[in-house]
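> In the part that follows, the structures are each spelled out as structure tokens.
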Structure I
Amino acid sequence: MSSWQDLCNARKRAQVAALPKHWLIDLPPDHVRDVRAVPHTCRLLSPRELEITDTTDVDRLLLNLRTAVWSAVEVTTAFYKRAVVAQQLTNCLTEIFIDRALARAKEVDDYLKATGRPVGPLHGLPISLKDQFPLKGLETIMGYAGWIGRYADADCVLVEILHEQGAVPFVRTNVPQTLMWGETYNHVFGRTTHPFNRAMTPGGSSGGEGALIALRGSPLGVGTDIGGSVRIPSAFCGLYGLRPSYARLPYANAVNSAEGQESIASVLGPMAGSLAGVRVFTQAIVDAQPWRRDPLAVRKAWQWDEYALKEHGAGGRMCFAVMWDNGVVKPHPPVRRAMELVKAALEKAGHTVIDWENHRHLELYEVAERVFAADDAHDFLTECARSGEPLIQTMSPETDAHEYALDEPFARTIVGERRHLSVYELWQLHKQKRDLRKSHLDHWEATVARTRTGRPVDAIISPVAPYTACPHGCNSDAFYTTMTNTLDYTTSVFPVTCADAELDKAEPPHAFYNHEDEAVYKLYDPQLFHGLPVGLQLIGRTLEEEGVIAMTEVVDKALKAMH
């Protein structure tokens, strides 16, 4: 039996060997933190490849692919080269399968040449996948040493649909061990860093996707989200993303941690450098009728009237509510300024903006954290035991750890005594969650008295996290996102601005809600966070994907009109 360390070392060597030698670049020294310019200066990509990969608008990419302005082979090659550069800079990839992806791209090109028609709405588009989506014949390791050598005998349902819709799956991306972290580090592939500042985390658990897409190594990626794992890396990395409601998009035959935990279901969602990517992906998957392959997928076709905001005054004068603070952790100055910018942009566009009144947040937080801890880490420990690797207890690096990295986040303290809950105790949590969802729905409906539109609030604007991307080991808070997983509200993420040391001065101490709020306050340093992207989330109703995407387009357009 090999030791877990030997298994990890061998697998990492195999990954390095999969990188084409002529695609290796001269790396900047470790002290160079911002590596976004490297794809342009490393001389690996031709001017045409840079033009292709710098095209963040997925609509334009798809138009050029289906009209043969660019071939699928050249687009896939360009993004693969840039993905390999991103891997060398940030350690964002797991599976690298260049020949297979290029063979698929050629198949797509050949079909277009032979028929004059695209394969489907995603014709020729390279799509990156979080390391949870099995592709036949490839390993799906998901951050566990004990999963090395676990080859898939079939594609998962999402990959089947992506193929039918014309896409080219081309890389898989790094995750944290257990997936249940807002950061990205495991013993097999190591730590993923942020391309704007490599001393910072790109978030998690879809952090490999975040870093890759931020470096334009992929035009569109698929992450998963059970407590913010699509939205946190999207916000940290300046991207757009979508957390759909439970089972709107097909999860069948994907792998997960804590499989069978269905109290708060994990969902898959797109991450992209453009909002067009989020819309195109979601519509393409829904149009493929995923309920015919995934028994849990909701039978709901793409609703054009919802996308036209029929239930929201046809997108005319809408009313948005801003959640300035969730009452658990107060957001940092750059996040507060981002909310002020969105409020001003929406008001200038003719919409109404009111303050959101928080409703039973601590109860929601407690239910979610107790559900996640219900097996007392039995699942995580079982998977670690397959190889003998230890369960990772902190995301802090061993050297140069930040002084405000929390050993005991507030989430753990509110769970109370750690123990394995009985089935009956779990059922009581289910009931409590259901009652809280009903209570929150009633609270939302009652906002009709304050909106002056004749409707309740159309959507809530809130932080994704109380901070921008933060130092490794410091992303302790996920309640701004976990709240909507618990309530099953469809939620998008959109970039707003970047932290600015001049505009975002430190504020005097406030009355701290708890020790985590105090640690997050102390974490803020205007110089440390300067230049990092600030994203916010738009929270809609359950199964309102079309409306949430359309409302995010309204917000995005209003913000762009301000510049």
Structure II
Amino acid sequence: MSYVLNAAADFADESAEGFVAAHAGLVRRVTGGVARRTATPAGEVAVVIGGGSGHYPAFAGLVGPGLAHGAAMGNVFASPSTQQIYAVAKSVATDAGVLLSYGNYAGDALNFDLAQDRLRSEGIPCRTVRVTDDIYSAGKDERTKRRGIAGDLAVFRAAGWAAAQGFDLDTVATIAERANENTRSLGVAFSGCTLPGSEEPLFSVPAGQMAIGMGIHGEPGIDVRPLGTADEIATLFVKGLIDEVPAGVTDIDGARVGVILNGLGAVKAEELFVVYRAVARELSGRGLVIVDPEVGEYATSFEMAGLSLTLFWLDEELEAAWTSPAYSPAYRKGMIDLSGADAAASETDVTEVSAVTAAPPESSAAGRVAAAAIAAIRDLIDREVDELGRLDAIAGDGDHGIGMQRGARAAADAADAAVAQEAGAGTVLALAGDAWADRAGGTSGALWGAGLRAVGDTVGDEEAPDALTVATGVDAARDAVQSFGKAVVGDKTLVDALVPFTEVLLARVGDGVPLATAWADAAAVATAAARATADLLPRMGRARPHMEKSLGTPDPGAISLALSMTEVAGVLARAHKDHIQKEQ
């Protein structure tokens, strides 16, 4: 557990502030994360990495010469938002373009892809390389679905080296992709980890057992076996990784490999060295040549007791990258001349401030109702945050409650600020959506943000929206959520509640039923649909590798959406009653 913190919701931001204060000679704070203290050289591709907090030194600790130019920093175990990624990339980009690289998780993929689209729309060339090194998270025939864990370091090293050589964006991306293809990792855990402010770990491992194939976001292991000795764990690692040699390696005898033995938080250096002595013996005994092994913490998971082994199969170019100098707050190799790096980067703030125009009285009144609905969702999430986290921890990473809380609070603040300026319903909802996506991060943050903005864009600010306009806006939100998230009914996501909610709302409004009544009817159907997800197996997201463990438990995203729609039904009913009384 985390013994030292103030408020759990502020943990990631305060940690980032302290990190920059401690390493001000190497990094600077930028909107959304951190960047090198010095500007990206003209003509050099900028490498931007990122992910959730809680994994130090990934990702902020790997910003510096020979590695990344910037890192987008999300909330604890949640991907950075689209705005965060975009802002970090803008702060380091040159005309040569930007390479985005990160571990392959649904929220990261969604937000990084949206940021890439935005960068490209502004004429900034951009490519993406997702790290997929965890061999236990998906089969050989589904490598694109695998998670990224400690193998991130190998891919980031290759990308940073290639950029420093002055290669163009396509070449940098090609080298990083080859590094990913040549990287394999396998991990075990002996205990779970506890999110800041929580009292219970996200998962537990039975005494005398070890979980194999755990993730770095608190995901439980895919397999549980009796706890082995250090030598037995080393043998497990090496055998598992040797059984899946990259296609380009024709003979392991004489093959050269970079090696990363990574501690996940609670396994200390001396223990890692005990395991590494056996790893080195096993690898050498099979004829492999170990090149510049790394033993330490490179991708952690708070205080999780566990470790992972990564093999980075080298060719001549990848070995040049792996052995090249690097200098960042948490990773240093060789010698880099920093004497010429005195020109600090310009302080560019890309935070957007949205202008709010007062709307006609009818629309501003509707804006107040919209803000009340969002405030009701905020209050609901505050009450249910622990339960939503518990549901998410069964097969996921346990951060759904915290992410929803951060998003809902930010959305409510943004809505209140817009109402104070007499904004219409469209502006209130759109700005609330933007704030939700930016502060929550993760998959659910992006989807809630996109959904709220879609409703806002549909209802507009010209007049008070009628029931059909609101229902049409909800359908636009449903379309946005499915377009961005790619989920369909049956995937065990919030879509399983959102789609029936939308269908019933449209049908009831089409029958002439008042909005408040139609919304309540739709919320009841959504609640039943959310509960029914307990019978489904997840086909997307972090819960997919643990699908059997989620059977019998409803999807937390579907539950939080259904609960939220029920709360909004109450707000609409009170608004309808007030309207009737005013007319009498």
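Computed from the coordinates by the stated procedures, all read-outs in this text should not be read as laboratory data. All of these numbers come straight from a predicted model, not from anything done at the bench. Cβ atoms are built from the backbone, for glycine too; each structure is taken alone.
> For which of I, II does FRET efficiency 1/(1 + (r/R0)^6) of positions 10 and 410 (r between Cβ atoms, R0 = 35 Å, to 0.05), calculated from the coordinates, equal 1.00?
II
> Out of I, II, which one gives 3.9 for distance in nm of label points 7 Å out along Cα→Cβ at positions 34 and 242 as computed from the coordinates?
Answer by label: II.
> With distance in nm of label points 7 Å out along Cα→Cβ at positions 42 and 386 computed per structure, which member of I, II shows the largest figure?
Biggest value here belongs to II.
> Work out which structure the value 20.0 belongs to, where mean count of other Cβ atoms within 10 Å over residues 250-257 was derived from one of I, II.
It must be structure I, since only it matches.
> Out of I, II, choose the structure whose coordinates give helix-only ellipticity at 222 nm (-39500 (n - 2.57) for each DSSP H run of 4 or more, over all residues; to 500) equal to -11500 when calculated.
Clearly, the read-out refers to I.
> The value 60, 54, 51 for Cα extents along the principal axes in Å was derived from one model only; which of I, II is it?
It was calculated from structure I.
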